[in-house]
1. Of the structures labelled I, II, one was used to calculate helix-only ellipticity at 222 nm (-39500 (n - 2.57) for each DSSP H run of 4 or more, over all residues; to 500), giving -23500. Name it.
2. For which of I, II does mean count of other Cβ atoms within 10 Å over residues 146-153, calculated from the coordinates, equal 26.9?
3. Tell me which structure, out of I, II, gives 166 once volume of the Cα convex hull per residue in Å³ is calculated.
4. Where does the value 4.8 come from, among I, II, when mean projected area of the Cα convex hull in nm², for residues 178-257 alone is the thing being computed?
5. State the single structure among I, II that was used to calculate distance in nm of label points 7 Å out along Cα→Cβ at positions 234 and 266, giving 2.7.
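Nothing in this text is a laboratory measurement; each read-out follows from the coordinates by a stated rule. From a predicted model like this one, the values you see are computed outputs, not experimental measurements. Cβ atoms are built from the backbone, for glycine too; each structure is taken alone.
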Structure I
Amino acid sequence: MGKSAGDTGKAAATGAGDWNDLRHALALARGGSLAAAAEALGVDATTVSRRLRALEEALGTPLFERHAGRMRPTAAGERLLERGARIEAEFAALAGLAEDLHGEVRGLTRITAIDTLVTHALTPRVGALHAAFPELHLELIGTDRNLDLARREADIALRLARPEQGDLVIRRLGLIDYAIYAAEGAPHDPAGWERAPDWVAYEARLQHVPEMRWLAQRVPSERVRLRSNNFAALCAAVAAGVGHAVLPRMVGDAAAGLVCRSGTVPVLSRDLWLVVHRELRAVPRVRAVCDWLVDNWSRG
């Protein structure tokens with residue numbers, strides 16, 4: 001006879017199953033399919049299936065059920081995975097403990113931010129940081145996804161929205177200013193940039209971001225000639241004369257072939273937040289990178 005959901009926690013606590021089996025179950029819960037879990041772990045789907053079967057046999061209860069084409073945790077699975085996620089976070093923290101205890105600025109520090117910040121704000125400035133700390137290594141992860149700092153997917157995050165959950169240390173780093181840009185030589189209405197007939201903007205799924213909401217209040221959608229989810233493509237379209245766009249000043253002011261059409265005062269600004277997991281805030285390599293970020297942003 002299979003074990004009840006209440007027995008599941010007891011079996012896990014007494015060592016039933018294997019941590020690697022649980023790790024595969026966590027990946028399955030996050031990915032929703034054997035294929036997605038396999039890709040995340042760098043294994044094949046058969047391995048994920050085998051690991052899941054071994055864990056379920058050890059615990060004596062099904063942990064997943066198929067629903068609408070996706071693998072969904074059962075009630076017992078939910079309880080196990082909740083505890084498993086906490087164990088995973090502890091393992092991740094312990095993994096870097098030996099390196100972090102030596103008190104020197106050395107080793108790998110991972111920073112996650114959107115691609116625009118990685119390309120235009122971070123990468124051009126890392127030379128000075130490496131010169132100051134020769135044994136420090138950086139990994140810059142450009143993504144729109146909020147990586148999980150508790151699971152050590154990254155050490156430091158730069159976020160455009162202030163996190164509301166997690167055991168995090170959060171500091172307002174500064175502002176990202178935006179302005180209106182067009183191609184050099186593009187027709188310019190003396191009455192103002194608002195009358196420009198052609199625009200480029202993010203696609204519909206990104207219309208919730210503040211700069212797109214701001215633009216939608218001022219420019220009718222029929223005047224947007226091109227939309228894309230790719231920021232580099234929008235910048236290239238502006239330089240090619242396709243239309244005007246609202247862009248971060250750190251990008252537009254430095255880009256060849258673009259001219260600011262909205263003057264020196266930003267048309268809008270967004271807060272930028274520096275985020276670190278509380279357990280890492282005093283680690284020398286993390287603290288050094290945070291200080292570097294604060295110093296560089298304060299100097300613009």
Structure II
Amino acid sequence: MSLGLSVVAAVALDRVLGEPRRWHPLVGFGRYVQFIERAIYTEASTSLGRRLRGLLAVALVLLPFIALAAFTRFVPYGFLLDIVLLYLALGWRSLDEHARAVSAALATNDLVEARRRVGFMVSRDTADMPPAEVSKATLESVLENGNDAVFGALFWFAVAGAPGAVAYRLANTLDAMWGYKNARYRCFGWAAARLDDALNFIPARLTALTYAVFGHAARALACWRRQAPAWASPNAGPVMAAGAGALGVALGGSACYEGVACERPPLGEGAQPCAADIERALRLVRKGLLLWLVLILLWEGLRHA
């Protein structure tokens with residue numbers, strides 16, 4: 001099956017089925033990651049030693065799954081497995097469902113439920129969030145995960161097939177588990193964080209351009225240029241700055257993590273976000289996905305013309 005049809009089939013599966021409710025592969029992957037961490041991590045090591053152990057752990061975690069994904073090309077009807085692997089790497093419907101649950105709770109003024117729902121999407125403290133902060137956190141998550149859960153996986157599948165999509169998705173998950181800058185993971189998780197940064201470098205900028213296309217392009221590009229360099233993440237900065245600029249909302253600013261207030265650089269320009277902006281952000285991702293599907297199909301057609 002062609003690349004374009006495989007991508008369309010995987011996106012359709014994600015839209016119809018969503019993430020597996022039971023026996024999700026990432027749950028088993030998370031347990032395997034914890035096993036590797038327990039086997040390799042030690043406090044009794046220098047900073048360099050912990051970095052090298054972290055590099056070894058990344059290799060032990062990722063390489064077996066990438067090799068299994070590559071094996072699909074050698075089995076009959078391997079293209080079906082490719083479709084399934086890309087489907088499992090995508091999280092478009094899941095992102096949509098989580099964000100809409102927050103929006104629905106805000107629409108009925110159920111702030112307790114809105115805070116609970118946004119807590120599934122972000123790592124910051126949500127217990128005392130006012131409505132505008134709930135909307136802001138949701139928008140930031142939608143924009144960033146538009147890259148992480150949709151466009152990044154599509155990019156790497158187009159570049160390297162199922163092994164590329166699997167490597168990207170698992171590296172992203174590994175960064176979420178080991179990429180913290182605390183005493184335990186600052187050195188041990190360094191390799192996982194840098195790998196995720198490298199794999200996201202091109203997709204994040206393509207995502208930022210995609211947001212600009214379907215929003216206020218000039219403002220999106222200006223916010224990207226001015227604001228992204230100040231953001232801690234080299235990839236989340238362009239994505240969220242361009243997305244906020246495209247939507248004409250103000251994101252970034254204060255947030256609280258584990259009881260500690262953090263003042264983050266501003267993102268975008270305009271009013272504070274509200275519940276209605278959540279649907280606008282989801283529409284931005286949806287339109288961008290349609291554009292990517294069309295471009296992939298056109299590229300496939302030109303290659304075989």
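1. Details: I: -11000; II: -23500.
Only structure II yields this read-out.
2. II
3. Value 166 for volume of the Cα convex hull per residue in Å³ corresponds to I out of I, II.
4. Clearly, the read-out refers to I.
5. Details: I: 1.5; II: 2.7.
Corresponding structure: II.
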